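In structure tokens below, several structures.
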Structure P
Amino acid sequence: MVTGLLGAVLRARREGRLGAALRARAAVALAAARYTVHDPAARRVRLDAPSYVQPSDDPAERRIVERIFAAFRRMKADQRSAPAVYLPAPQWQRQLDEAYEPFGRALARDDIAPFHFFLANFGAWERYTGVESTTLIREAARSRARRLQVTNETFLQALELWRWLRGPDADVRRLSYPRFGNQAGAHIDGTFVGPGSFFNDVYGSLLAGLVSDRERPVVADLGAGYGKLAYFILRDLRRWTFIDLDLPETLCLAAYYLMKAWPDRAAVLYGEAGDSEPSAHDLVFLPAYAIDRIPDRAVDLFVNKNSLGEMTADAARVFVGHIARTTRWFFHLNHDVLRNRYSDGSSGLLGREYPVPADRFRLLMRYPDLGHLARGGRIDTGNDIFMYLYERR
């Protein structure tokens, strides 16, 4: 097996990403040269890549973690008998096994300590977890060239674009969010923000507006990560039910984050009493293979950000079928130009290929993702990520 730089180059070429990877490396070098002469972010943006912290010994936190650990054990046990189509692609499973190694150790030893430590620090984890750009912040904190690029382009230029979209008087504090899980990011003019804050705020507000006329909207997310977009959607709604469907590992992060963000909301985890009646609770955390528990037309808004494009084609078709069965609105943001290709020779679907039934849904919009379109102070017409919004007819 070829490893190291050559292996990375060959893998990027095989997956059709070599040109993009080379452009990214060149962009870092050019940014370093440009911002060495003039660094607009110098006095405004400060990176924050925190060290690991010890978990809290607060009894309330301990109860949350014990509930999540019990649910994780049940999810992993039941996952062994779940249909193969609901399981992660092989390379994604390898990523989970490596990044979430403390979870596997906790199960093997029946020891909640490494599980709790990971939950308390996932937002600053040194290994990529697939849910946040922690490695980007850590790399930038160690490398002056990368720091110059990230503080100016990932944060300051994104702030300027966000203010152009939201209005010149938009308050930067709207970009902040709770730091449960020891979140890495940056402080802009003294306010903590994360790499994804800007467009999570934009999309969160737009999506909340779709369902704001409902007394108690039901919002579901397939692959919500640790719940960041969910936080930006739900914070402006008074009452709601949020259903998170995900892989067991990442679902634990979302349960920890959102249960701590809204400690007074009624939450139910997989295997707990009432988990078969999702709409009866505020926060619901189910493994993706339990998506058939959601009744027909029970969801007002179904969201998918990135994960359908990371699945096998068969899995994407199955999940889109369930989404079409259950929801009024469907918003997704996924690959639409370069499809994922997997080690077994199979490939994923592009966003425009998802089998959303045209007789039941009409496409309201298809636009490039703003966060990927405008990067580095320029329009990137090589952007691969597009957003779609469908409404039930």
Structure Q
Amino acid sequence: MALRVLFAGGGTGGHLFPAIAIADELKKIEPSAEITFVGTEDKIEARVVPQTGYGFRTIWISGFQRRLKLKNILFPIKLIVSIFQTYYILKKIKPHVVVGTGGYVSGPVLRTAVYRKIPTLIQEQNSYPGVTTRLLAPRVNEVHVTFEQSLKYFSGIENVYVTGNPTRGTLEDVDNKAAMRYFGFDAEDKRTTILVLGGSLGAQTINRAVEEILLKLVDAGSRVIWQTGADNFITYSEIKKTFSVQTVSVNAFIERMDYAYCAADVVISRAGATTIAELTRLGKPAILVPYPHAAADHQTENALSLASAGAALVVDDSKLPVELDAVLKKILDRKVMAEMSMKSKMFGKPDAAMKIAKRIITLAGAYGNSNNI
């Protein structure tokens, strides 16, 4: 009998990619495992999961907006419908374990699985746990968090473990020359490469700051891989016409992040938990600009935890681009980069996905739970 595992999580790559990393490790241990993802039809999971070869089902759900918006009127209806849809999916698939990795998708799926007494596990990426994690932590079998400081939010709950944030092993399986060619760069040119991830939520300030100092960076001998985000791509794609194709690559979205990380010597980005986990797995020096409106300011917590380990420098969003220019001058020293790279790898937990995969197999109880829904 094959192990059957259902993953629920999406809406953003930060919730989706840890789930894929865990699924990949499960397949290494149990090649015959049947893995299915639940998501929505209009978010990143609908595009990415089918490419992995894993099963994919959709439910009708969206997030509840904290501010008063008309779309909130539909939320109770969507929640009820999504629970019925989840019930049908569970009845059809009969998973041995259900795993939630955050986002509004995981709420109805985990809640229904708990009600049906199916073993459940939550993987929480951020230092400040999401609403679903906080509500369901006392009822699921296990909660796995990324940061030690997250434990304070689970007072009195015993089944919480500091495991780290799962990352994909494929990030390391990349040829540097192939990565350089992917972005149109000369693989023999040894100039410093800066990766700018300005395409995530609220990263407009990063884009503007990089635009102001881009010419200075290129003149100083650096080249730039720049993810602007789809909303900004038309504006910023005009910039690359000013520069040689060997110095600036402007992209709305980078499909091959493994190539981007491989090519990069330094990364400028927000301080989302998944980004930090990937940086520390690969040992990439970073300049982190925490998103100032994140819940409970958790990105600042994330960034400072890495900075305190000597693996990153932190720039306040309100102080861009002046401080970014100064910090770049500091970090682009080869000795500084080498030291930060070493400390970054020491901070990372590259075995997080494997540890959680093993816990899932344990929860499955040799696939003995019958899930008669």
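A short reminder: the numbers here are calculations on the coordinates, not readings from a lab. Here the structure is a predicted model, which means the values were calculated and not measured. Cβ atoms are built from the backbone, for glycine too; each structure is taken alone.
Given 1.3 as the derived value for distance in nm of label points 7 Å out along Cα→Cβ at positions 314 and 330, which of the supplied structures P, Q does it correspond to? All intermediate terms of the calculation are to be shown ahead of the outcome.
Numbers: P: 2.0; Q: 1.3.
Answer for the origin of the read-out: Q.
Tell me which structure, out of P, Q, gives 19.1 once mean count of other Cβ atoms within 10 Å over residues 82-89 is calculated. Among P, Q, the structure yielding 19.1 for mean count of other Cβ atoms within 10 Å over residues 82-89 is Q. Looking at distance in nm of label points 7 Å out along Cα→Cβ at positions 58 and 98 over structures P, Q, structure P comes out largest.
With distance in nm of label points 7 Å out along Cα→Cβ at positions 50 and 346 as the yardstick, tell me which of P, Q scores highest. Write down the numbers at each step before the final one.
On the way: P: 3.9; Q: 4.7.
Sorting by distance in nm of label points 7 Å out along Cα→Cβ at positions 50 and 346 in descending order puts Q first.
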